[in-house]
Structure I
Amino acid sequence: MINVLKSKRESSRFQILVEIAAHQPNLRQKEVADRLDLTPQAISEYIKELVAEGLVTTDGRMRYRITKEGVEWLLESAAELKQYARAVMEDIISHVSVWSALAESDLIKGEKVSLEMRDGLLYANKKDDIEAKGITISDASAGEDIGVSDLKGLISLEEGRIIVCKVPRIQIGGSRNVDLDLLRERVSGYEMVGSLGIEALVALRKIKREPDVIFGAKQAVIEAAYHGISSVVVSVDEQIPGILERLESEGLKYELFDLTLT
């Protein structure tokens, strides 16, 4: 077990040092306490320890800076965490996890197969030029579902692209105030289109494009992106902030287009 995971104390010291590095020189101890579920008094004591050990400096006025030694300690601990996480994912989880895939040919139990993602679905086949490999846990005919365990290598997958199209709410024109030519251009070529709001639904219907998802469109485009599928979500303007906040929290890339005519 690596040092920062050996105890609550070591984990807290690591996280506090990260907070200092991210917000120096001004650090609000109460905010850190809330984030780490600790008392402000406990945060204060931990910081005193870090200062005493030379990992942090202070000017005595609640202003803190991480030292060169602190940066080195933080980097070493982060590297240990990264190595540990990689070991868990590649050497442990891969052995006990079972991945569901579509068999592209007849397969038998215990056969070594390749795994690749296409159009949002995972396929098991016998191609030699695929990095991700696994072992089948049962027999399956071509086209059937099959379980694959003991995964080795990485499944190649490029995140899908998300296009967000903003249309005005009914109080400022709704679908009547949408640039339909631009909307038609934005949804062209995308297999998956979602809508949020009556105004968005009607605008899509005006260009004769029935949405694929009406309810749960926000979550649907996120799931699609993670499976490598690009999509468009057409939304009434009042829903846009929530969509963008969710996409940014997920770390997904997106493009935003305002389709309002005036």
Structure II
Amino acid sequence: MASASDIASSVTGGVDNRLANGGYFELGASVYGVNKVDIRQTDYQAVQPSLLISGMYQYKGLFVEMVHQSQDGINLGFNFWNSDNWSLDFLAANLKSTWARPEDVDPSTLNEAGRNAYLLSEESLYVGAGFRATRYWDGNYVFQYRIVSDYLNDQGIQSTARLGKSWQVRNWNFHALGSIEYSSSTLNRNLFGIGSDEATELFPEYHPGSSFSYGLEVGVAYPISESFVFRAMYRVNVLPDEVTESPFNQADYVSFFNASISYVF
């Protein structure tokens, strides 16, 4: 039977590795590289080391997922229906990092320099709820569609459709994953827009609409031993005009590379 699973876990582990009750936990180290896309990335470094904490657990349909390499953040939800090939999940909380401006500041009272500092924002959290449908077939294909809407700060709707394939070559597990992502106009305005009362010479007024972006990921996993796993992946996401035309934007695409070694409990 199929069960709840972030597509990053399904496609990198193979679709035959789906879980009923139970889960796994990984702890390790990784190094990643990403191009600078947004002027608000003030702590940007081209290559950075990081601690790897990853895992998922499900019990009688209830699940929590924090999957390394996932594009969908942390998920808490309930798997309410599944068959041999389908899995339908309710996502009670989808958590992802985002941008937010200080809530206790009125930009119309600030001077030019003050508004520039205000627009540089601070990192915040997108907390959404919605649904996820996953289709498995032929032992190594996974399709997943998800839609969530933020209920913490009403930041808007995001949905994704992803198709992944995995295949085995000796002990190497390769995967490829294609993505289409929709962002509502409300979400794009919150992330990349600039209101008339916020605008400055450096950051002129900007009102983006809804958008679609496209991505491709390839990767490989290799079991070093019974408990240690090596993984590497490369992902590129082509950004839509609604993002690239924003005064905050600095690139037409997001390029991301990650390599890691982890211990699987």
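Values in this text are rule-based calculations from the coordinates and carry no lab data. Predicted, not measured: the structure shown is a model, and the values here were computed from it. Cβ atoms are built from the backbone, for glycine too; each structure is taken alone.
The table for this structure:
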| quantity | calculated |
| --- | --- |
| When volume of the Cα convex hull per residue in Å³, for residues 156-243 alone is computed for each of I, II, the largest belongs to | II |
| Highest-scoring label, criterion being Kirkwood radius over Cα pairs in Å, among I, II | I |
| Per FRET efficiency 1/(1 + (r/R0)^6) of positions 20 and 44 (r between Cβ atoms, R0 = 30 Å, to 0.05), the highest-valued of structures I, II | I |
| With FRET efficiency 1/(1 + (r/R0)^6) of positions 52 and 204 (r between Cβ atoms, R0 = 35 Å, to 0.05) derived as 0.30, matching label from I, II | II |
| Structure (I, II) behind the derived value 0.05 of FRET efficiency 1/(1 + (r/R0)^6) of positions 108 and 220 (r between Cβ atoms, R0 = 30 Å, to 0.05) | II |
| Structure from which 19 was derived, relative contact order in percent (Cα under 8 Å, 6 or more apart), options I, II | II |
| At a computed -2500 (helix-only ellipticity at 222 nm (-39500 (n - 2.57) for each DSSP H run of 4 or more, over all residues; to 500)), which of I, II | II |
| Per FRET efficiency 1/(1 + (r/R0)^6) of positions 68 and 212 (r between Cβ atoms, R0 = 35 Å, to 0.05), the highest-valued of structures I, II | II |
